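Next come the structures, one after another.
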Structure I
């Protein structure tokens, strides 16, 4: 279900480690206090544990929270570990993350700059 989560809403990931023993209230508290964001907005918030094989997702449906949990049987998510901050993902980056790829992929075609007409 988390792989197929289609929503035109923004997707935010909490970089770094999150204690996944937290439930809805604990994760909503992280969103509001640590990231100064509204957990009741229409957005998908993703959290990852220390082992990087589990993800929890928090989503407000308008009448209540939806808490999704995914545990990989083998492998791990390529989760950004550099800072304890929140980052917005594009739909493509979200798909990469769910497929086990890094959210920052090298571009196939690089932008060419400094050209002039001859």
Structure II
């Protein structure tokens, strides 16, 4: 919730507190994802990437982690890996509203991207 409200320092503090208190991998993955998200929003891309990758290792079924990691990799200029993560973001099951927004954003960009091939019809 703190990330959604733009309170990234609070999101970081809460995630770090939670990580000290749990050994449950899926909960750790959620906390690392939130930590990575907050750091991404603060433009701390290297740290964000590290935490998002850790979240993905702990719970490889979280679409939101891949969506965020793809955005971080794009910001770092790592387009090849970002597209692999966008693919995971698009195909993994999710009911998280942010995932639907991020999916819509990337699909809109794909739709608007100029096509390098022209399709011709025979006269």
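When mean count of other Cβ atoms within 10 Å over residues 29-36 is computed for each of I, II, the one that comes out at 24.6 is II.
Computing distance in nm of label points 7 Å out along Cα→Cβ at positions 45 and 77 across structures I, II gives 0.8 for structure II. Among candidates I, II, the computation of relative contact order in percent (Cα under 8 Å, 6 or more apart) that gave 17 used structure II. Out of I, II, which structure matches -3000 when helix-only ellipticity at 222 nm (-39500 (n - 2.57) for each DSSP H run of 4 or more, over all residues; to 500) is calculated? Computed on structure I. 2.5 is what came out when distance in nm of label points 7 Å out along Cα→Cβ at positions 13 and 61 was calculated for one structure; which of I, II is it? Going through each structure in turn, the value belongs to I. Of the structures labelled I, II, one was used to calculate Cα extents along the principal axes in Å, giving 69, 26, 24. Name it. That value comes from structure II. Have a look at I, II and say which one yields 4, 18, 33, 27, 14, 4, 0 for P(r) over Cα pairs in 5 Å bins from 0, in percent, for residues 5-68 alone, as calculated. Attributed to the structure labelled I. Hey, Rg and Dmax of the Cα atoms in Å, for residues 37-100 alone derived from one of I, II reads 10.7, 29; which structure? Considering all the candidates, the number was obtained from II.
Read-outs: derived from the displayed coordinates by stated rules, not from any lab. Bear in mind that the values here come from a model prediction, so they are computed numbers and not experimental data. Cβ atoms are built from the backbone, for glycine too; each structure is taken alone.
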